[in-house]
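Listed below are the structures to be examined.
Please treat every number below as a calculation from the coordinates, not as lab data. As the structure is a computational prediction, the values presented were derived from the model and not from experiment. Cβ atoms are built from the backbone, for glycine too; each structure is taken alone.
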Structure P
Amino acid sequence: MVPTGWDPKGAGLLALRQAIVSAGISESSVKSIVGTGYGRVSLPIFDKKVTEITCHARGAYHLFPETRTVVDIGGQDCKVITLDDDGRVAEFIMNDKCAAGTGRFLQVMAGVLELSLEELGSISLGAQPARISSMCTVFAESEIIGLLAQGVGKGSIAAGIFDTISRRIQGMAGKVSVSRNVTFSGGVALNPEICRAVGAGLGVGMLVPAAPQFVGALGAAIIGFEA
């Protein structure tokens, strides 16, 4: 995993080279490369391009065969995907028009509070969530500045941010058929407080992979292997 930065193509090629070195193989021995996510349009090396919906479903089902719902919160979008008993996508809903509830939303809110993402999670423990009514990144930022001016503690604001994301996912999940076997993918799932808030909002326990940010890539690799 490498930062995309301003050069998605360069980052993708660097990630490929690092993966090949890490695997201890030669580039010529790679039989298939599948592109997914935003990066699938950035590189000329793909044999096949597959949507992140399909790849996250495939990766989650491989890790947890009991998975029937996937909640994915990435850097730029969030999605809720339901699977059939064979692990195929049955239905999904995706928020890709604004940053509400995404990793970018968290990053901006942490910046307003002058906290790291790790500190944002730890400071929220046991705090009463402050009410943040807006899910728009710009308006939520203004709300948080106002709460700070009123003397509301950062812990309560952090808990309120997580509650806002949970409500966002609840609203999306209400438009598809969510089962109790929910896998949480995407880098945001590394935050245990987000996992707790989203799980509590949906009324389920969350299955969280050891490396949730790689679930989509794993799904793409499985598709490439089978091809």
Structure Q
Amino acid sequence: MGREKRVEAARRWQNSRVILEDPASTYIDEGVAIGTGTTIGPNTQLRGRTRIGKDCRIDGSAYLSDAELGDRVHLKFSVVISESTVGNDAVIGPFAHLRPGTSLADRVHIGNFVETKKAVIGEGTKANHLIYLGDVTIGRDTNVGAGTITCNYDGFEKHPTVIGDRVQVGSDTTLVAPVNLGNDVYVATATTVRHDVPAGALVYNERRERVRKGWTEQKRKQMKRGKR
């Protein structure tokens, strides 16, 4: 789409009570639909059959292709969404990537450097930092801690992970699919989960913590002797 057509399209959207903060850097395909009261930041591309609800906020540098957003969705800076749906009042980003097959319910939070693929995520669930969620179904009001990954590919096939409602997944958790976590499960930090966990259980790996007192001073002395 050339500059003149973009400017003409921008006027049409603004007449429909859509705010384009920088029309010159905004690309909107003809098949796109945008609800009233939505604000779109600069360097945004809306492609294909993308649908955006009312009163949404796209901060900028976003790329949406065949995506569907509900009402009052906030896309923070630099979000990529392809062939995915997002429910009302969700908050996504910054620097998040929703790949095809992702479906987010209302009030889901997907944070910075989080990637999803074929992920169905329930209402009010949060995955806020440095996470990969692939081939996964997650219930409502669950919290997924930083550094968590679903190990969905064994080198031959993809396998599913199922996480229930109100689950607390500790940081640095590895979920080796196929695996099922029941409702109200607690996963301790730095746990590798290889087997199904029943509802209400705590799952953890025993790892003995060792402390060597005075190690740093001894190491420095050793290094100094080696430099002589």
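Of the structures labelled P, Q, which one yields 21.1 when mean count of other Cβ atoms within 10 Å over residues 112-119 is computed from its coordinates? Label of the originating structure: Q. Out of P, Q, which one gives 18.4 for Kirkwood radius over Cα pairs in Å as computed from the coordinates? So the calculation was done on P. For mean count of other Cβ atoms within 10 Å over residues 40-47, the calculated result is 14.5, so let me know which of P, Q that is. Structure P accounts for this read-out.
When helix-only ellipticity at 222 nm (-39500 (n - 2.57) for each DSSP H run of 4 or more, over all residues; to 500) is computed for each of P, Q, the one that comes out at -3500 is Q.
Structures P, Q were compared on relative contact order in percent (Cα under 8 Å, 6 or more apart), and the highest value belongs to P. Please state which of the structures P, Q yields 15.8 when mean count of other Cβ atoms within 10 Å over residues 88-95 is computed from it. Here the read-out was taken from P. To which of P, Q does the computed value 20.2 (mean count of other Cβ atoms within 10 Å over residues 128-135) belong? This value belongs to structure Q.
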